[in-house]
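What follows are several structures.
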Structure P
Amino acid sequence: MSIFEFIMTLQSIIVGLAAAEVLTGIAGVIRKRHTRPPSALHTALALGILLSIIQLWWESWSLRVIEEWSVPMLLLFMTTPTLIFVLAHMIFPESEDEATYERYYLDNARIIWFLIGVTMASATAFRPLVMGEPWFAAGNLSSLLTVGLGLALSITTNEKFHRAAVPVVMLALVVDIFIGAYSIS
């Protein structure tokens with residue numbers, strides 16, 4: 001087993017658990033759609049986290065060139081999937097007694113977007129800190145935008161701002177996926 005396979009085993013477990021959380025939550029939204037209508041903001045958040053999970057796993061392939069890992073490197077590397085798991089668990093209400101998906105999103109948006117900002121900051125910092133890549137590379141622009149918008153969304157509860165900013169974050173994520181790391185070899 002290579003060091004990359006060893007490291008990716010741990011990451012894959014956490015990423016798999018996060019994906020299971022989001023997919024189970026989405027299935028619950030579909031199942032309860034007649035009694036608890038879906039919310040555009042909540043759905044965009046769930047799909048964004050699911051895309052982030054896939055992107056994290058996909059872009060990890062480039063780390064196979066790292067020949068030696070230290071415990072601090074591993075801890076920094078595992079910060080992003082760990083935070084994504086926490087987010088995946090937090091974005092869906094735990095009980096039927098909680099409010100609608102829209103209300104749940106708005107009530108929890110501040111902490112969720114704060115964690116998204118921290119998650120993106122962690123993911124963005126990994127390559128410059130560990131691999132010596134530049135901080136302000138083209139591939140980091142959408143991440144930096146997401147960090148900024150995530151922190152702005154964590155500060156305000158203004159529903160209009162959320163309705164405007166969340167699609168921008170989603171677009172940045174999609175652009176990053178399809179332009180930044182469209183293929184691996």
Structure Q
Amino acid sequence: MKKEGIDVIFTKSHTLQNELCHLKPLRGRLERKDVVYMVDCKLCQKSYIGETAQKFSDRAAQHKGCIRNKKRKNVFFMHIKQALGRKHKNKGTEAMFWDGVSYLDSERNWRRRKIKESIYINAYDASLEVKDLMNLEKGCKIDACWNEFNDFIKNEAEKRRSAQAKKLGIQRPTPKQRRRSPRLNNV
């Protein structure tokens with residue numbers, strides 16, 4: 001065929017094995033990367049919104065390490081210290097619902113992920129009498145025009161959280177139930 005000016009290119013053929021068998025293992029729920037996540041406190045129904053490019057399990061391990069090492073700059077340690085006081089100081093890492101994490105969004109681009117985190121924080125922390133979030137910071141600065149969408153963003157996030165909780169068999173309190181919770185509203 002070369003004599004005739006025709007080049008032959010060999011490719012991998014389509015086989016049943018190639019089409020049906022995808023040997024890449026499924027990623028576990030806590031192994032997701034590039035996410036904006038929400039973790040709830042078991043003690044008071046407050047939540048924390050964060051973002052990570054790492055696997056969530058690795059990020060959770062870092063947060064747990066900060067709690068065990070009593071890092072005063074860590075929001076989880078400070079929240080648990082206020083919520084539990086001195087009585088149960090060894091049970092700090094158990095106070096957060098790590099396995100029941102909700103993934104609000106995913107984004108590979110770091111800057112866009114930070115903006116999404118800020119939008120979710122702003123939506124949950126907007127005009128509530130009782131603060132639902134334990135976040136110490138609002139994230140990066142975002143334009144006030146996003147405030148118009150707070151209710152929509154929060155409702156969509158709650159739908160995602162409910163769907164994820166249903167898959168896991170978890171019953172989460174609604175935002176209204178959180179505000180009514182008598183436990184530790186001042187934390």
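Just a few scattered comments:
- When distance in nm of label points 7 Å out along Cα→Cβ at positions 25 and 105 is calculated for each of P, Q, the greatest value falls to Q.
- At a computed 49, 19, 17 (Cα extents along the principal axes in Å, for residues 65-112 alone), which of P, Q: P
- Parent structure of the calculated result 12.1, given that mean count of other Cβ atoms within 10 Å over residues 145-152 is the read-out and P, Q the choices: Q
- Structure from which -11000 was derived, helix-only ellipticity at 222 nm (-39500 (n - 2.57) for each DSSP H run of 4 or more, over all residues; to 500), options P, Q: Q
- P(r) over Cα pairs in 10 Å bins from 0, in percent derived as 8, 31, 31, 13, 6, 6, 4, 2, 0 - corresponding label from P, Q: Q
- For distance in nm of label points 7 Å out along Cα→Cβ at positions 9 and 49 computed as 4.8, the structure of P, Q it came from: Q
- Which entry (P, Q) yields the derived value 34, 7, 6 for semi-axes √(5λ) of the Cα gyration tensor in Å, for residues 97-136 alone: P
Every number here is computed from the coordinates shown, using simple stated rules; none is lab data. In this text the structure is predicted, and so the values were computed from the model without any measurement. Cβ atoms are built from the backbone, for glycine too; each structure is taken alone.
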